[in-house]
Structure 1
Amino acid sequence: MTKSKAKYSGRLKSYLQWPVFVALLLIIMTAAVCTIDLYAGIVVCCFTAVYLILMIVLFFFYKSRIMVDLVSFASQYGQVQKQMLDEFSIPYGLLDIDGRIIWMNQQMRMLLEKSNRYHKSITNLIPQISADRFPKSREPAAFECSLGGRSYRTELKKIELEEWSNSSDLISIPEEQSFLYAMYMFDDTDLKRALQANEEQRLVVGLIYIDNYDEVLESIDDVRRSLLLALIDRKIDKFIGSHHGIMKKLDKDKYYIIIKQKYLDVLETSRFSLLEDVKTVNIGNDMKLTLSIGIGANGASYVETYEFAHAAIELALARGGDQAVVKDNNSISYYGGKSQQMEKSTRVKARVKAQALREFIIARDDVIVMGHKVTDIDTFGAAIGIYRAARVLGKRAYILIDENSASIRPYLNMFRGNKDYEDDMFINHRDADELIDANTVLVVVDTNRPDNTEYPELLERSKTIAVFDHHRQSSDVIKNATLSYIEPFASSACEMVAEILQYFDDGVKLTGIEADCIYAGIIVDTNNFVAKTGVRTFEAAAYLRRCGADVTRVRKLMRNDMDCYKARAEAVRHAEVFLDNYAVSILPSGSLDSPTTIAAQAANELLNITGVKASFVLTDYNQQIYISARSIDEVNVQIIMERMGGGGHMNIAGAQLKDVTPEEAKERLKETIQTMTDEGAI
């Protein structure tokens, strides 16, 4: 296009048309003046003619020059924009649809140490920017990446080229390719360092309790007691002082500590070595000293942080002590817990809980007893004991039970059709929905995790809940319990219930079959009084024998059929010894009615093999993989199962996995054991 054919348009054209409008106004004014006075009109007409001549001359004289200046300005403006973008202080670049570099500014070239002749994929230079990182819509995608030892917040933005493509006659771009990616990289290394430094300076609150203070002091003479206490204080003070913390003694066996957040990471890395170090204190005491540590971190205020610490120490004690629990806003971590908790000879707690349960039952009309899913004999026996306690007080009692639990079928048959028991003694979920109301006591036995109960929804509808369990607590507990009696040192829920019955309404007289069920629960959970058996276990068994428990009858009820025995033998025969100490096997469930029970028996059998410290038997049941974990004394299988979403005791634990095959579950278990071994957790 030539300059003579160039035309103005837009706002510039409107601006240049104003002289024409002024000329028209002058012509109209001249005509008006002429009608009034001819001579005056001639003078005005002369001025108007001069204005028109000057306007026309100036327009045509400057038109080409103005056009040249406009073109020059536009060209210079584009160059200025390009120069400003090239010298932009933030690294900036353009990528094509495949992530290849099209153009980079100076900062990006310096950062990547490449020139604009480099047109390969950005992934070759920054592996974090993979194909799945690129945004699919106009919303930018932001993520973190590192380069040259520094951290960058990278943003990718999709730039549509559809309008430019439609207005261009030079090229035609397919719609699916009519876009580019703009990439920005913001260096936030210094900001992250400042935030990290600020985070490390935050104060962490902790509580340290001596688990067995009275028992240890009783094991030494009076002369050495003060020396023992001094050694304990010195060890704790030295340990906290080495991490630049402050220790304040609150009571004879309680300490308050404050450390910085960055040293908490050090403590967690060492897995709270104080737990093992304090056990070396020995000046003649027969019993090793153990500690419980509760740490609260990342609270919104120091008050909340202290509340976290208090909740952590309570959880550590409820889990049996000899461990550290770290609680913050988002998670709970456990360390230690390798020692078997010593059984307490006093029954004061059992008596207090028995009286509290009695008061709750007296104040209500009905009692519903519920255990965990896949009811076993320990759950069933404990439920029978609570049922009898409620009936002694003249209250209606019901047991919510899983009808598919084949392992307890022989025990169920002893009650069904028995004229001494009501026909509605055992209820299902629908019956429980109709019975539950404000005047019902819900008693949960053999579990303290809401998701593991037979009917979790019932917990939300009940106003009065009592929990009796012997498993160690986890972070997921029944929080709305009115009465909670959790004793990790107890061998079984049946042992706990047997103790409660002795203090309940001046003692409860059980029938023979009721005593059989409770006695069977103790036998199964102690593996015939071999595992986790204390003085109180035998005292509970003696009480049940006085009530009429028949050992021979119980043994007959616990016998397996030939298919179960063969399946157990197969699990033992195909067991794999992992890391020289862990026996892992898969039980062929096949047509077994109760494969979980057989799996537990197989796990117990594997412990009889020399060198096996812990055994794990997996089985497929109800579209889930059940893991039965057992150990004697050297390995805490509870913390292993907790890593896999389960829980239990130090020596008896389990877990359930969904959406996996037995082989996949076995590999996951082995990976967990390997990881925890590398960490020093087991």
Structure 2
Amino acid sequence: MPIPRNYLEKVYAGLLGKCIGIRIGAPVEPTIWTYDRIRKTYGDIRSYVKDYRLFAADDDFNGPAFFIRALVDHGGKGELKAADIGRTWLNYTREEKGFYWWGGYGRSTEHTAYLNLASGLEAPASGSIATNGAAIAEQIGGQIFVDTWGLVFPANIEKAAHYGGMAASVSHDGNGMFGGRFIAAAISRAFETSDPGEIVGSALSMIPADSEYARVVRAVVAFHSDHRQDFRSCMDFLISEFGYDRYPGVCHIIPNAGVCILALLYGAGELSRTVEIATMCGWDTDCNAGNVGTIVGVAGGLEGVDERYRAPMNDFFACSSIAGSLNIVDLPSFSRQLALLGLRFNPAPAGESAPELFLREELGKALAATVSYRELRFDFALPGSTHGFRTDSNSLRLANARVEGGGALEILVDRLVRGAEASAYFKPFYRREDFDDERYSPAFTALVHPGQTMRMSLLCEAWSGSSLAAIPYARETWGKRMLEGPTRELLPGVWTQFEYVLPDAEGASIDQIGIRFDVLGGEKYLGKVLMRDFSVTGKARYAIDFSKQALEFATVTPGTTNRGFWEIEGSSLLGMSVGRAEFYTGNYYSGDYLFSTSITPLAGEGHGILFRAKGAMMGYAVVLSAPGRVAFLKNDHRLILVQEKGFEWKLGERHEFQVTALGSRLVVEIDGRTIFDLTDESFATGMIGLCRTARGRCLFGRLEIEELSEGR
């Protein structure tokens, strides 16, 4: 199918709609909040029902953000299979922490499917009725994680339904799997029409006509045709004919499918009203509002996204995967990544017209030039985008602006006085203190590090007052020290280029980067500043001092723990386990680097380090494997022994490890002696980390990381 002309903007609008729906619905999700309680407490909802400084992670976004990575990790190896998506589940999930509702085997569908996968049962058997029974297989999760499959297969409902159903089959079957097909198809169809009735009808054609899912869709459509103004009467009908009392399990898909159709039809194509209605209907509020938010977000485009819902989001959403740097989601950047996937996996059909081919090629070139993974590159080109920039002063107000050649961040400087410095900044790292709650335990690794170069261009327009000065800066999170660059005066009407090499943070992480403003002179300053072409690029060189870290969000900063017990002991990290356990840090897309740390074994064996780790199921490790032995392991969805050599080590003795990963050459030194010098091309990029592979306990010392090549 032809790629829609406004494909990127539609993807962005769909993601905004998804996030708005989740955020409005999450505070009143079941089981405490009922339909009647929501109605009596909030009445006719017309805004967020809860204010958040920042909204923590949610399973409804975790799934869409990470299961689509099956295309990245496995899509180039032939036709994607359900088993590939199942492997993606295992790779990006912290076992029984965050990401899903870990409600127990046989109770939580996702928990059940995860344990099935971890035991060696591949998808789709992991989610089948034959394996788990109909009650587990037909819960709501079959449709809440599939939004991105609809976004990467626009205007192609057959393909979207195919992949949506395949993704759902990892954990669901029957009506649960039909829900995945339906929602993905609806999102795909929304690229072509904004009519909710047409969208519902097209998606309905992608599931069996005799299914219970189809029956509830047809029933709501029929009721709506006779009662077009009163969504509450339709909800009463749903409660009576398709209520939770009629279906087994904690959160069955059929009642919630009914709410999705109700909200789409009674919302009449308006994003805000659609997610409000889905929330007021109760049951699984964040799931239903999130799904319909994506559909109507795509259908209505950016023009249909209400600023009162969009502004608090500020282009940021948190996730809780195993990869901390991927958990800081900048929605415009993520939109570009999804659109690039869409172009890659939707090749031009035979007979596509020359104008359509030209548009496809131009979009591909633009995305290839602007999509970045390892580095930060913000152009503010998408209408309304802020890339998560914030301010610490009411003397500054941020907004998107259109300028010649693209977009910019507009910074209104409103009567700033001398000495009352105000900052506009991006947060490349988050702490527990930044959030109001601990939903789904997000965990973060900093996106930028000392040694990299921050760049931006600023243009000043003065309305009154004296001159304005700008100071590039970074802030380290441990002591909140401001690490400032040189002060420069902004000359009105002249673009000023800033370059600032991020300084040493002395073992802590950088949690703010941006620009500070001060007034040169005594008068209050009124005017505006435009920022464009913001980036952080180059090779990082930094350290992680565990004495400057904390236990937050069920992990240790600045990384993610998976299995085992992890604790800070002085300037070291204690790792203890009865089997495999890991601590991941560093950027997911780092390629060539030198990484060093120390290991002091205290009990048992299996004490080691990780490098080029691409999740729980991919990467390399070197471990003190047994008395007098050290092993080089490759994790390729199972641990593979590559080499094992003799090396004398003793409990209580400290050993210095150093890895040089340069291209396909992997060199490992212990105590200054080269132990392994191998060539392997399996993994070109990935995180660093610490690991345990057997029963035991050890201490890990300060980490030192030096990137040897720049990323993209």
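All of the numbers you see were taken from the coordinates with simple rules; none came from a lab. Owing to the predicted nature of the structure, the values given are computational and were not obtained by experimental measurement. Cβ atoms are built from the backbone, for glycine too; each structure is taken alone.
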### Ranking 1, 2 by distance in nm of label points 7 Å out along Cα→Cβ at positions 30 and 574, the structure that comes out highest
1
## Note on the structure
For distance in nm of label points 7 Å out along Cα→Cβ at positions 94 and 534, structure among 1, 2 ranking highest is 1
### Task
Work out volume of the Cα convex hull per residue in Å³ for each of structures 1, 2, then name the structure with the largest result.
1
#### Entry: When relative contact order in percent (Cα under 8 Å, 6 or more apart) is computed for each of 1, 2, the largest belongs to
2
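Here mean count of other Cβ atoms within 10 Å over residues 198-205 was calculated and came to 15.1; which of the structures 1, 2 was it taken from? Show your work: numbers first, answer last.
Working: 1: 15.1; 2: 19.6.
Derived from the structure labelled 1.
Can you spot which of 1, 2 the value -9500 was calculated from, given it is helix-only ellipticity at 222 nm (-39500 (n - 2.57) for each DSSP H run of 4 or more, over all residues; to 500)? Present the calculation step by step, with values, prior to reporting the outcome.
On the way: 1: -13500; 2: -9500.
Of the options listed, only 2 reproduces it.
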